[in-house]
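Listed after this line are the structures, all set down as structure tokens.
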Structure 1
Amino acid sequence: MTNKRTMTLNLSDAEMSALEVLAEKKDLNKTVVIRQALRLYQMVDQRMREGKKLFIEDELTKDKSELMFI
């Protein structure tokens, strides 16, 4: 079994509200949303380091917009 560690996360009202909305929309708890966000960020970061780009495509118009990360 994986060892788990606890941390305290201080969020602004707007950040907490966004987290609560996402959790409710996805029918997940806030911890799961944070874990999924971390995994997504790791994947995006890895691909960006490999020189790849990330795009969002409009399903109807096929217009593409590149996402920029710092």
Structure 2
Amino acid sequence: MCLWKQWKRVRTRYRELRAQGLPEWVVHEFANARKGPWRMAHGPMNRALGNAYWQSQGLMSLTERYSYLRQAW
């Protein structure tokens, strides 16, 4: 949701979604959506930006971290 709010303008959304390698029709559909950031975060953005994107940004998966800590005990 925070990422969608950072991409305030449609032009920015087009640029950022294209950079993710999405098909052009998906980019057009998502960038021009008039839904709010919370609504976009739950469906379309989860499909567009998967776990690999967030790991490349340096964020850890909470389920992986939980599994790691459980095995350490």
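Read the figures in this text as sums done on the coordinates, not as results from a lab. A quick note: this is a predicted structure, and the numbers were derived from the prediction, not measured. Cβ atoms are built from the backbone, for glycine too; each structure is taken alone.
Each of 1, 2 could give relative contact order in percent (Cα under 8 Å, 6 or more apart), but the derived value 14 comes from 1. If you line up 1, 2 by distance in nm of label points 7 Å out along Cα→Cβ at positions 21 and 53, the top spot, with the largest value, goes to 1. For which of the structures 1, 2 does the calculation of mean count of other Cβ atoms within 10 Å over residues 5-12 return 11.6? Attributed to the structure labelled 2. For distance in nm of label points 7 Å out along Cα→Cβ at positions 29 and 45, the calculated result is 2.5, so let me know which of 1, 2 that is. Of the options listed, only 1 reproduces it. Starting from the value 15.8: which structure in 1, 2 was mean count of other Cβ atoms within 10 Å over residues 13-20 calculated from? Going label by label, the one that fits is 2.
Can you say which of 1, 2 returns 97 when volume of the Cα convex hull per residue in Å³ is computed? Structure 2 accounts for this read-out.
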